[in-house]
Structure 1
Amino acid sequence: MTRIFYDTEFLDDGRTIDLISIGMVADDGRELYAVSSQFDQGAVRRHGWLMANVWPSLPILKNPRGTRGMDRIDVTAPDVHPRAQIARMVERFILETPDPQLWAYYAAYDHVAMAQLWGPMSNLPHGIPMQTDDLVTEAKRLGLTPDDLPKQEAGHHNAIADARHNLVMAQYLDSVARSR
């Protein structure tokens with residue numbers, strides 16, 4: 001089994017989850033980071049929390065006139081791709097992993113955001129796990145709370161930084177489990 005730790009940033013309107021970015025880190029050291037070129041940038045600009053926490057970590061083209069709210073994703077940046085390409089990248093990353101097991105922090109929305117790359121659940125490619133294990137659930141199983149986990153120093157709400165930190169939290173949980 002090889003674990004893949006991941007995180008997504010997304011716009012949630014109560015009906016759909018629109019992927020903004022995804023970061024994945026495998027136990028074997030491989031990493032994947034991708035930003036969608038197709039999420040609703042206008043809706044993100046109107047969402048205070050996303051503008052304050054997620055937008056600053058994305059590859060942004062600043063409006064040369066300095067007009068507030070007119071910055072946009074730099075679609076020429078190397079990490080920016082259309083959703084279909086991100087789906088192929090994520091599928092390849094996961095399927096190149098022997099016996100993949102997905103892990104995330106508060107995993108439910110991350111799994112849906114990732115799975116929707118292929119549309120409805122019935123379109124999930126063969127070999128892609130149909131569920132993601134949750135680091136918070138593992139902490140609870142070990143008698144810990146989320147506050148007991150290592151704190152992330154920087155990069156909050158940047159999908160690849162968060163995925164890297166998920167690996168750090170998992171390694172901590174592994175050490176707690178071994179010590180019992």
Structure 2
Amino acid sequence: MGQRRAQVLQAAIELLDEVGLDALTMRLLASRLGVRASALYRHYPSKQALLDAMVAHLVSPADDIAPLPDAPWDELLRGVASGMREVMLAHRDGARLLSGFQYPGDEAVAAFQHLIAALTAAGVPAGTAAVAVDTVMAYANGYTIEEQARKTGVDGWPREHRDRAFYDGLELIITGVRGSLSS
């Protein structure tokens with residue numbers, strides 16, 4: 001990624017955190033960078049392309065927090081779900097941003113396929129494995145959208161209670177997947 005393109009991307013993420021997804025416009029971003037909005041289109045052909053790049057950047061696995069590639073399938077699912085949630089919670093409207101991507105990027109696609117392969121290697125039927133991975137990701141995103149929409153950290157529902165509820169729901173999904181394991 002070129003240096004200027006990376007600067008635009010970083011500025012967009014910072015602006016997202018300041019003003020939220022609804023107020024994030026190419027015009028506002030250009031103003032922040034001291035350029036005309038048309039200059040941004042040299043780096044990103046559309047606002048959607050910029051939003052997709054933001055998603056790809058935010059969800060690209062960090063080596064220090066990513067689950068080990070040979071970890072058991074249930075640990076992989078827990079790690080991906082909790083990692084996604086933490087990334088989304090770290091950014092204003094992060095869950096809405098992630099739910100609106102059109103193309104998540106090659107790394108995210110590879111991670112999705114790796115999870116499916118881990119489940120099938122453990123004996124989960126291929127079709128069920130794909131549904132399970134998609135369900136876990138949708139659960140993490142939906143749960144976090146609700147957290148951010150309700151601003152639950154502000155209204156008195158402490159983070160440890162939200163975490164417990166999130167992990168309890170995730171365990172229900174994993175228990176269901178475990179029930180589909182072939183003998």
Structure 3
Amino acid sequence: MHPALFYRPGDRLTLPELTAARLDGDVVEVGEGYMPADTVEGVGARALSLSPLVPAGAAVSGVSAAWVHGAGDAPPAVHHVSRISVSRQRVMVSARVVHHERLLEADEVQSIAGVWVQTLLATAVSLLFSSARRAEDEVWLQALIGLVPGLAEAVRAQVMPLGRRPGAHHARRMLDGRAGQEVVTR
């Protein structure tokens with residue numbers, strides 16, 4: 001999606017103008033902004049909507065990356081970003097964004113509409129490991145796996161050879177309990 005087709009409150013139009021345009025049916029709300037109602041909402045629009053929340057040297061990750069890739073209708077209430085820069089960056093503290101210090105590798109991120117986003121497989125694997133701590137992550141993981149055929153098998157192939165690490169026992173138990181199902185269950 002071209003950035004000229006994406007409107008953020010305060011850029012070219014004020015929030016009241018965008019709200020009026022939404023009520024008139026001219027624009028629809030996507031994440032942190034608005035886009036023309038006749039434009040298809042895709043991964044580019046979703047990624048572009050989160051760009052104001054992603055600091056330099058970081059990428060959209062976790063549940064936010066799952067939403068960008070198409071899981072869920074509405075964005076998560078709190079967004080997640082992870083470090084992609086080798087050096088640590090100074091980040092602004094926000095109640096809307098969780099900053100993770102784990103460094104994402106180069107093969108774990110991709111640029112979508114000029115915004116760095118965790119890849120589909122890396123997102124699914126990280127959600128699998130974090131679902132032991134946060135039930136919300138399992139819901140996003142189920143939505144993501146249900147969206148992409150073959151993703152569950154790719155996750156299994158990447159996770160099963162891993163040694164001991166936090167969440168590995170839970171991840172293997174979830175994968176073993178699946179037995180050919182397309183949705184992860186407990």
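Things to note:
- Which entry (1, 2, 3) yields the derived value 16 for relative contact order in percent (Cα under 8 Å, 6 or more apart): 3
- With mean projected area of the Cα convex hull in nm², for residues 33-128 alone derived as 6.1, matching label from 1, 2, 3: 3
Only the coordinates and a few stated rules stand behind these numbers; no lab work does. In this text, all values refer to a predicted model and were calculated from it rather than measured experimentally.
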